[in-house]
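Dropping the structures in below, format is structure tokens.
Since every read-out is calculated from the coordinates, none of them should be taken as a lab result. Source: prediction; values computed, not measured. Cβ atoms are built from the backbone, for glycine too; each structure is taken alone.
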Structure 1
Amino acid sequence: MIAPDFLGFGRSDKPVDDAVYTFHFHRNFLKAFLDRMDLRDICLVCQDWGGLLGLTLPMDYPDQFTRLIVMNTGIGVGMDPGPGFLAWRDYVASNPEFNVGDLMKRATPILNEAEVAAYQAPFPDPRYMGGVRRFPALVPIDPSMEGVDTGMAAVKFWSEDWTGDSFMAIGMQDPVLGPPAMRALHKLIRNCPEPMEIADGGHFVQEWGEPIARAACEKFGLL
């Protein structure tokens with residue numbers, strides 16, 4: 001398994017100028033990563049921004065991606081995602097020094113204190129939080145925003161050209177990218193089977209990763 005951290009997150013570099021972070025700044029980083037690694041037979045596993053960006057990659061590398069595991073995410077095509085997301089975007093804009101660990105604990109009550117501390121660890125002070133602060137404002141929710149054309153092209157790819165295997169899991173308690181958003185995405189992914197529903201899963205449904213991974217591997221014939 002290879003799990004790259006976006007720039008501004010985890011162990012990756014964290015530019016301190018918030019303006020550095022744009023949709024294509026992140027996407028071009030991922031493309032450079034794929035080019036450098038020269039991976040084949042890729043199973044894309046994505047959630048939240050992992051999907052907003054990751055779901056735009058296979059169309060540029062159609063011979064390298066063969067499977068998809070997708071959870072609580074979407075593709076940015078210039079549409080208003082609703083009041084839940086707008087409230088989150090505005091909260092971050094008004095509270096640029098929010099505590100990441102505390103946020104994760106509220107959103108994912110199953111986390112223990114060590115796991116909460118691990119989520120907070122990459123951000124020892126607000127200087128390191130440019131990537132976190134910028135993400136909500138970068139979601140392509142208006143037709144004029146950067147990334148919309150890329151998202152539209154990705155929708156065409158997944159609905160018309162995708163020939164790989166797919167598996168979808170939905171955290172049913174997600175107030176923004178929960179069942180309605182995921183059912184809409186499900187309709188766009190060619191030959192995507194009926195989703196797995198995680199009844200108590202929230203937005204960060206990857207924290208229920210073990211049963212999801214087992215179910216996906218069974219679906220793919222790997223177990």
Structure 2
Amino acid sequence: MEGCRVVALSKTQENLDTLKESFPAVKTITNDITRWETTRRKVTEAGPYNCLVNNAGIAILEPFLEAKSESFDSVFNVNVKAMFNISQAVAQQMIEHNIKGTIVNVSSQASQAAFKDHAIYCASKGAVDMLSKTMALELGQYGIRVNCVNPTVVMTQMGRIGWADPVKSEPLLEQIPLGRFAEVDEVVDAILYLLSDKSSMVTGVTLPIDGGYLAR
């Protein structure tokens with residue numbers, strides 16, 4: 001995968017600036033992915049692509065009986081609808097240019113296991129899994145592969161802050177056979193595998209990166 005032309009799209013300019021400092025060759029695009037037509041235009045203009053990683057996502061945690069309509073819309077607009085839009089635009093370009101491409105969608109172990117106060121988030125990630133399987137079914141005829149990675153808590157900067165409290169983290173860690181959360185590189189390595197020709201016969205899968213949590 002070395003030497004690839006990389007396009008990064010984000011709503012947060014600061015994050016793109018930081019990425020650009022570390023990797024000057026990356027083309028960055030500032031965009032709110034919930035804006036359907038603008039996103040589609042910007043994504044298409046920067047293409048075509050051989051690979052796509054959909055890793056944008058938000059979580060609004062509310063008890064089921066208190067969950068709000070606007071929370072549902074916000075989570076699904078980012079986690080599902082935007083992913084659908086971007087994937088459709090990219091896949092159409094792949095087909096037009098006869099590119100046998102690969103798409104990896106970042107889902108979650110929460111697509112397959114229920115978590116308290118996560119009704120909307122779990123539902124959105126379940127939708128991501130099934131959207132990905134349907135995409136794999138329909139796009140396979142064009143040589144386009146579509147897969148998911150389904151991590152547990154990942155030790156990003158935000159993850160380390162959010163799960164630093166043992167009162168919160170220990171109950172979940174006790175249910176993970178490997179006894180720890182995922183590191184960023186462990187998720188990245190799985191994504192790179194699914195993007196590469198080393199997984200050329202793999203499509204329509206949901207790959208847990210969860211230390212065995214879903215094996216219970």
Structure 3
Amino acid sequence: MAVRSVVEQATQVLRRAILTGALAPGAEYSLRELAGMLDISFIPIREALRTLEGEGLVVMRPGRSAVVAPLGLDDLRGIYRLRRALEPEIAARSCLLLSEAELDRLAERAAGSGAVAGTDDDPHAFHLALLAPAATTWDIRVLTPLWRAGERYVRIGFGRTGPGPAGHRRDGAAHGELIAAFRTRDPATVSAAVERDLARTEKIALAALT
């Protein structure tokens with residue numbers, strides 16, 4: 001259990017460093033360098049990198065090194081193409097199942113913190129909560145790596161455009177619009193709202209490439 005805990009912690013630390021750009025896209029690091037950064041042995045680093053490779057965040061190289069996955073327009077377009085194919089449809093079904101109590105809880109969170117991508121340890125919890133009533137295990141398995149891969153672009157885009165308090169309010173307002181759409185219980189309204197939110201975050205993500 002102790003070893004597993006170290007692996008999980010290493011995965012979280014490395015994932016956060018990649019998503020924020022602290023470990024730069026395209027940069028290559030040896031396992032020795034990464035182990036030194038985290039002050040742990042090779043074994044948990046190697047296991048953590050395998051997990052991150054499965055999420056599309058690193059590319060393992062023969063020997064003892066890994067490359068932070070580069071940013072690319074084709075990858076970004078692919079991420080959002082797949083998200084658009086899945087999320088509006090799931091949300092359209094979920095709006096008929098999500099309780100008012102859960103919507104109230106999410107509304108309170110959005111109003112209180114802005115739920116800004118890049119500030120929470122789990123920035124996808126809000127969207128997952130909206131989709132959960134209608135999402136299958138496989139839906140979540142497919143969406144999770146897409147969310148994490150796209151999050152890197154969004155975080156770096158926010159970092160370069162400087163979201164600040166205005167950005168926090170803007171993001172909170174966008175999440176409030178999603179909740180308002182869900183309260184209508186109209187699948188078409190919800191689907192359109194999710195499409196608009198995806199277009200908004202894709203625009204921010206594009207800032208990471210300019």
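Observations on the model:
- Computed 99 for volume of the Cα convex hull per residue in Å³, for residues 27-74 alone - originating structure among 1, 2, 3: 2
- In this comparison of 1, 2, 3, the computed figure 51, 36, 36 for Cα extents along the principal axes in Å is attributed to 2.
- Source structure (of 1, 2, 3) for FRET efficiency 1/(1 + (r/R0)^6) of positions 99 and 179 (r between Cβ atoms, R0 = 25 Å, to 0.05), computed value 1.00: 3
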